[in-house]
1. Taking -20500 as the value of helix-only ellipticity at 222 nm (-39500 (n - 2.57) for each DSSP H run of 4 or more, over all residues; to 500) derived from one of the structures shown (I, II), identify that structure.
2. For relative contact order in percent (Cα under 8 Å, 6 or more apart), which structure out of I, II has the highest calculated value?
3. Comparing mean count of other Cβ atoms within 10 Å over residues 106-113 across I, II, which is largest?
4. Going by mean projected area of the Cα convex hull in nm², which of structures I, II comes out largest?
5. Quick check: 20.2 is what I get for mean count of other Cβ atoms within 10 Å over residues 66-73, calculated from one of I, II. Which structure matches?
6. When distance in nm of label points 7 Å out along Cα→Cβ at positions 114 and 210 is compared over structures I, II, which one is greatest?
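Each reported figure results from applying straightforward, stated rules to the coordinates on display, with no laboratory input. Keep in mind it's a predicted model, so treat the numbers as computed, not measured. Cβ atoms are built from the backbone, for glycine too; each structure is taken alone.
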Structure I
Amino acid sequence: MKTKLTSLLKQVFPSSYTELAVFMFFLLCYGILGTYIALHYRIIFDSRIPWDAYFSFDNKAIVMTGGSFERHPLAYYFFNWVREFSLFVSGGKMDATFRLTLAWLSNIAISLCIVQIFKYLKNIIRLPLKISLLIILFFGFCSTNIILSFTPENFTYTLLLLCIYNYYAAIKLSKEGKIPGSALTLAGITIGGLTITNLAKVFIPVLFEKNVFRSWKKFRNAVFRVVITTVCFVFLYLLRIDFEYKNIFSKTNQQYEKFSNVESIPDWDMMLSYFFGGSILFPSFITTDKHNMKGFNFKGLLMEPYSSSFCYAFIIILLVLILWSYFKNFRNKLVQIIAFSFLFDIVIHCIMRFGLHTSYIYGGHFIFVYPLLLGWLFYAYRSKPKISSFLMVTMVILFSFLLTNNIFRMSDFFQFLNTYYQ
């Protein structure tokens with residue numbers, strides 16, 4: 001037990017000086033940003049604003065209740081701990097200290113998430129340090145990570161858990177092992193509990209265990225682990241809603257109708273600007289009028305479709321690199337796991353159109369796919385210096401544009417805060 005606990009701590013937290021340096025760098029960058037916002041503005045948590053203050057995040061609703069039970073079935077329990085800890089630090093007041101604590105919890109979660117990706121690049125793909133650092137810098141300054149680093153939301157902690165689990169599964173499968181039933185159940189309850197659709201992603205690595213479809217014994221064992229995980233999750237879910245299971249279907253249908261019937265922007269533009277692009281590269285913003293349904297009016301901030309051809313070119317080039325990596329590493333089961341996870345979100349948001357008009361907020365469910373597939377692309381050409389150099393130059397150009405654009409857009413975000421949330 002002690003060995004397993006030590007191993008888990010070494011996996012989740014920095015276990016080398018390089019990993020510690022990566023963690024401290026992003027902790028400092030995100031910490032400065034989150035601390036300034038928490039102390040000078042009320043947007044992170046305002047008791048009058050339950051949702052949609054910026055980019056459709058539901059800060060207050062999430063902190064107070066964990067969100068809607070049909071999409072976040074067990075988040076209520078997790079955010080009870082987050083809220084109570086933040087209140088303990090602030091002396092029971094929902095003031096600037098309360099906001100600061102929420103921001104730093106998010107900061108730590110996203111910084112640890114980046115450490116997980118760095119570990120994957122270094123220990124699983126075994127990339128040279130300079131390439132790993134370049135990819136990590138690119139990943140760290142993506143729009144989703146910047147926003148989630150100070151935002152108390154399900155997406156913040158879902159991203160961390162997904163990164164931890166993907167790294168853990170990669171370790172097991174790279175050693176021709178299997179995902180233990182206890183780990184599978186824990187992952188199912190925590191990841192699926194925060195966002196129910198992500199439960200399916202927990203089972204993807206099981207499909208790629210060695211000889212799982214060639215040995216009846218291994219297949220039965222895999223099915224048993226999946227069934228146990230599902231039963232435990234369903235029981236806790238039903239317990240959470242007092243076994244009123246009919247509410248699940250009615251609420252889910254309402255949510256689907258609400259978030260899937262938006263025709264204001266062409267689907268292809270929403271896919272590029274919001275789903276594939278918005279989680280990486282900020283577009284421009286638009287201010288909207290909102291109300292909390294109790295008589296209080298406030299301003300909200302939403303993303304617009306890209307208005308620059310450079311932004312579209314950036315996303316198209318990035319997608320080409322991702323597809324290039326996938327097809328080049330097609331026989332690699334770890335790449336297939338990443339691709340299947342991404343495909344699941346593509347089906348939900350791009351094909352089923354659930355929340356496509358605000359799909360940039362769902363980046364916490366899939367943004368980790370980008371740095372991992374980029375890492376595997378570099379791995380595929382590790383013995384071809386010319387192509388590796390081309391990829392390096394391309395990544396430096398993409399990162400330079402990403403950094404410049406996202407810093408510029410964050411200045412717009414601060415202008416919004418100065419105008420409405422001081």
Structure II
Amino acid sequence: MRLIRTPRAAALCAAALLLTAACGSSGSGGSSATGLHPPALKAPAKLGRTEGQVNLIAWAGYVEDGSNDPHADWVSGFEKRTGCQVRSKVAASSDEMVKLMKTGAYDAVSASGDASLRLIASGDAAPVNTGLVPNYKDVFDGLKNGPWNSVDGRMYGIPHGRGANLLMYNTAKVTPAPTSWSAVFDDAARYKGHVTAYDSPIYIADAALYLKAHRPELGIKNPYALDRKQFDAAVALLKRQNGYVGEYWSDYLKEVSSFKSGDSVVGTTWQVIANLAASEGAKVKALVPKEGSTGWSDTWMVSSKAEHPNCAYKWLDWIVSPKVNAQVAEYFGEAPANSRACAETADKNFCTTYHAADEGYWKKIAFWNTPIEQCLDGRRDVTCVPYAEWVRAWTGIKG
């Protein structure tokens with residue numbers, strides 16, 4: 001691992017409101033209950049001649065041409081094979097990705113679940129003909145037809161990889177070893193000033209996931225589908241937690257440093273950060289607690305206004321091909337999407353460490369999704385709190 005994801009910062013209120021406005025009041029979505037009504041866009045039936053260029057928006061580490069690291073280059077091979085010259089822009093947040101896609105200047109984007117529904121609802125992302133992406137057949141089934149990348153059984157992209165938000169703790173200072181998220185919520189007072197949490201409004205879902213298990217009377221089914229009472233309970237829990245938080249992290253290097261120094265002893269992390277911290281001498285372990293965890297799954301989506309759609313489809317197939325998908329996964333620090341990629345990793349234990357083929361593990365993970373007023377859990381008798389309000393609430397939580 002040489003590089004990991006940049007912070008996935010919060011979406012701006014206006015962008016979140018756009019998603020709400022783009023959705024109807026009933027109907028079906030990725031699960032038939034979301035109420036999402038995207039524009040009637042069609043995927044291509046066949047590909048034509050490549051256009052000689054493709055413009056991409058991506059997370060840092062996804063589109064490498066050797067300029068950052070001479071050992072990380074999967075762009076040159078693509079350009080040589082297809083004749084499509086890659087022009088890429090690194091985005092620092094999902095919000096930036098959404099804004100850039102709206103310009104029509106980009107052909108494809110590596111969207112996370114907190115952006116993909118917005119792109120689908122606004123018509124900025126088109127459905128994808130997976131039959132034109134030969135390597136799609138080898139993508140793990142658990143990444144296909146997710147509520148964050150499909151609507152009514154139609155895929156709106158090609159899965160790239162996935163990861164879980166884990167509980168990390170200092171093995172010398174947090175005893176006994178925690179098995180529950182209570183270590184950072186109801187029991188956080190034990191570690192006052194040394195608790196750390198992910199700095200994003202989407203972290204409200206982590207509190208909701210905890211309440212789902214510990215306050216069943218709230219009736220939470222989906223941590224991204226919260227009615228007013230459920231949402232207020234999650235916000236209240238996070239406001240209480242705030243009194244014990246030493247710092248909210250968005251820079252992974254700061255979290256590694258904080259655990260090494262002892263400033264942080266327990267909090268949310270990613271597997272790649274836990275690996276890096278341990279390799280630098282921090283006494284840490286990370287796990288999925290008994291309540292499960294939230295997580296992220298990225299999807300390569302094609303712009304509905306793509307000027308180079310044929311090259312875009314060639315890129316989608318290339319980036320999910322076994323060898324390239326393995327290279328990206330190891331460089332970035334995530335589980336690959338292609339089931340055949342595990343045979344191509346340099347570290348033969350990589351896929352075991354990242355649980356790439358362990359679908360039982362991923363069933364414990366509630367992948368990021370974008371909250372909308374039409375409750376994603378299928379309820380029709382209430383209105384759920386849209387992401388714009390999550391953004392506002394997060395500011396209040398942090399004071």
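1. That value comes from structure I.
2. Of structures I, II, the maximum of relative contact order in percent (Cα under 8 Å, 6 or more apart) occurs in II.
3. On the way: I: 23.5; II: 27.5.
Result for mean count of other Cβ atoms within 10 Å over residues 106-113 over I, II: largest is II.
4. Values: I: 21.2; II: 17.9.
Top value of mean projected area of the Cα convex hull in nm² goes to structure I.
5. That value comes from structure I.
6. Working: I: 3.6; II: 1.7.
For this comparison of distance in nm of label points 7 Å out along Cα→Cβ at positions 114 and 210, the top structure is I.
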